[in-house]
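Peer 1: Before anything else, here is the set of structures, which you'll find just below.
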Structure 1
Amino acid sequence: MAVSPARAAAFEILQRVEREQSYAGDLLHSARFNKLSSADHALATELVMGVLRWRSWLDHRVAEVSSQGLERLDEEVLGALRLGIYQLKFLSRVPARAAIFESVELVKAARKRSAASFVNAVLRKMAGASATASAEPAADIFAEIEKSFGAGALARNSAHPDWLVTRWVERYGIETTRQICLADQHPAATCIRVYDRQGLDEVTREGIKLGPSRLLSAAKIVVAGDVTRTQAYQQGRVAIQDAGSQLVALLAGQGKTILDCCAAPGGKTALLARRNPNALVVASELHPHRARLLRDLVLLPNVRIVAGDARQFPFSRGFDRILADVPCSGTGTLARNPEIKWRLGIEDLDDLQARQIGILKSALGQLAAGGRLVYSTCSMEREENEAAVEAVLDELPEFSIVDCRRELEQLQQEGELSVDGIEALLDGPYLRTIPGIHACDGFFAAIIQRK
């Protein structure tokens, strides 16, 4: 019997994530896998993202019942075991026999037939343990996270790297870190930006069920339906964009000339251009293929796309407003990009900071007198945020920090913010959103002004 399309797709994507350092989200939305039926695509997404979120937890379960050490298992065998155990433990609607049978068939299809009996034995042992346990094993797993005190236990039970949870506990405290970890282990909500009433009406008319964002009034949460299939989305009147990402772009404010550094995939560029219809918006992107993608996605008359390195711009002019949303570790987006947990090391932060400092210095050189720059990341790490900003400003006395409070108060007066108070969004003069605490991904932003 052939393996179901959803499980075959999930297995292939997970193998490519491991071997090619690809991102699961990109693969799931690629042309190859968009051909899946809606039901199969939904199951493939659940399997891929679930296995990546819980990878270390799943590996621990394998180690408990396996006669062989994890290091001795071929990656195809370990991948099939992860898929099988995830279904047994987290997907109560999937019959155990289907999870076991198809995991065995995946190993056979991967030309690892000699391991088929081993995979069958491990999964049957795991299924037997599940049968004598709670009727809702996933609920028990989350209950263990709630009861975890100490960084080590929290990291182990929530499937996060120990080094990352340890530093979060030191920075944010155990309870906030618990909320971050819990948020990371749930699927992230799909948030959209609605640019006009027509777009909102079209989306709802096409059967998309929306709920309000608890952060921004123009942001909506997709409760049911595929917004990418709507005409409003395809014509750019509605865009998929996390509310925190939208807020960062809104902080840039109004200007006549605006530079968006590191602009791909273009969500912030589009928001800047629509909010400043009479401004020239220059969107810079390092990689030519991503610059071409920007041209295809951001079809607005006041946007100019430039391919170039933000550390050495291929132009020189004074911009009123600059957004430097720099490449970062992405630790504020682990619910959407769980593979980051297993790739990032603490040693990577210094390299990232050096690149971020280079981009920030270069971008500040493009800022006009009295102009403002928003520096932002989707990282929770101090090295990439306050430390990077402060290191640059220590060298450049002609620039100073502007308290984000002022801009947030202005956005509140304009009706953009839907939160009652702004105190929870502030960390000193900086913007800071935290997964599990705020209704968005984790973002940091600083506003810098040329004196």
Structure 2
Amino acid sequence: MQFTAERKNPCEVALHIKIEEEEVSKAFDKAFHDYATAVQVPGFRKGKAPRPILERYVDAEKVRERATSKLVLPAILDALKKEDLNPYTYPHYEGDLAVNGQPFEFEATIELPPSIILGPHEHFDLERTVYTVTEEEIDELIGSQMSRYTRLIPVTDRSAESGDLAVVELSLTPKDGSEPLESREFIVVGQTFPWLDEQLIGQKEGNKKEFETTLPEDFNVESLRGKSVQCAVQLHSLNQKQLPVLNDEFVAGNLGYSSVQEFREHIRQQLAESYAKLSNSLLRDRLIDQIVKSSTISIPPELKQRAFNNSFRNFKQRLEKEGSSVAKYLEETKLTLDEMQQILENSAIERVNRYLIEQELIEELKIEVTEAEIDAEMQNELSSNRRDPPSRNEIISLLKRDKLYREMLSRASITDVPESSGKSDKKQVELDPLDPEALTSETIGDPAPAI
């Protein structure tokens, strides 16, 4: 066998391989024998028929395919071994088939593992945004807590207003004679369709109104979209939300605090702790981004594709949990599918780059964790009663990353910047400030094992 290897880029090598006709003939003999032992020739036991007769019963093209497979993979692996190269993905070949009795030449492009050349990482100048808890934020979270204790009070002394909760009997009869729709709906007045809200506001319980309208193109019943209909709507019942009065008696009886002031201070402390985690999380991001920008990173196509697939799947699942879909998201954002996929791909590659730099630094700095540290963290996770606790390997990875960032941040000159200079960061990070898990950085899984 003869071959040449040409590096197309740090993560791909092109092999040109030539196999002598003697080796090709041996591969065809083996391929033919494989089929011969499985073919039944009348008058002969399996594998005992003379070859000239057997060839009439064996598909010659199948023999060529099998002989080619016997030639290609061993030749690729032999060439990679001689070049001291480790493939990132399992080599596969799509090309011409070998011909018995003739030399076989072919080319194959092989993906190699990611290539990382670290940039400077001895010292960093970083800014840490310091967030201030405002009274408005405390009020907003208290309002969220109080909404859990909302009561519905029947409305009998006035007509419907925006924000009321109503049960309505709705009848929609298309003018084209198609199937009508009759349903009972629980709605929030002022938050349905404008044509329906206009008819409900000002009506009293028991009232019925009939009118004509053209249903919008985004109506929830597809068969009625854009159709002219005769509509009848009756206000069956009407209720209004009533929030409890926030006072010491309420928080003591329902929330477990002795006073409103103590409740507010608890919320303030939770927000302060969450914003401190947010500040440190963003500080880590800025540190690793500095190293990523100064480093040279090459990623094999397979890893890029896998990272994108994971991002797209996770994004789709998140939309579905929210009762939405990719189609609705594209409609709302006015993005094309290609534009959305490009955004997800860029984000996926950014996460891959961060992950690879982290792993390279962990290896360079010889970051290790002890069994005691692993056991302690596993015990913490068990006591937290999380529905989906991390595995042992995930815990090891998280502990190593924490150690890495502590080491790298110890090399940094950090300047605290007031929130007024970094509000955009606070707005861009989508999280529940009382949910510390929302502050966990995303990482990708380990690259595919090399063969």
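The numbers here are math on the coordinates, done by the rules we state, and not lab data. Just so you know, these numbers come straight off a predicted model, no measurement behind them. Cβ atoms are built from the backbone, for glycine too; each structure is taken alone.
Peer 1: Can you spot which of 1, 2 the value 12.8 was calculated from, given it is mean count of other Cβ atoms within 10 Å over residues 206-213? Walk me through the intermediate numbers first.
Peer 2: Working: 1: 15.5; 2: 12.8.
Computed on structure 2.
Peer 1: Shifting gears a bit: Hey, Rg and Dmax of the Cα atoms in Å derived from one of 1, 2 reads 33.8, 102; which structure? Write out the running numbers ahead of the final one.
Peer 2: Working: 1: 23.2, 71; 2: 33.8, 102.
For Rg and Dmax of the Cα atoms in Å, the value 33.8, 102 is produced by structure 2.
Peer 1: Among the shown structures 1, 2, from which was the value 3.8 of distance in nm of label points 7 Å out along Cα→Cβ at positions 46 and 198 calculated?
Peer 2: On the way: 1: 3.8; 2: 7.9.
Label of the originating structure: 1.
Peer 1: Further question on the same structure: Taking relative contact order in percent (Cα under 8 Å, 6 or more apart) for each of 1, 2, which is largest?
Peer 2: Values: 1: 13; 2: 19.
Once relative contact order in percent (Cα under 8 Å, 6 or more apart) is worked out for each structure, 2 has the highest.
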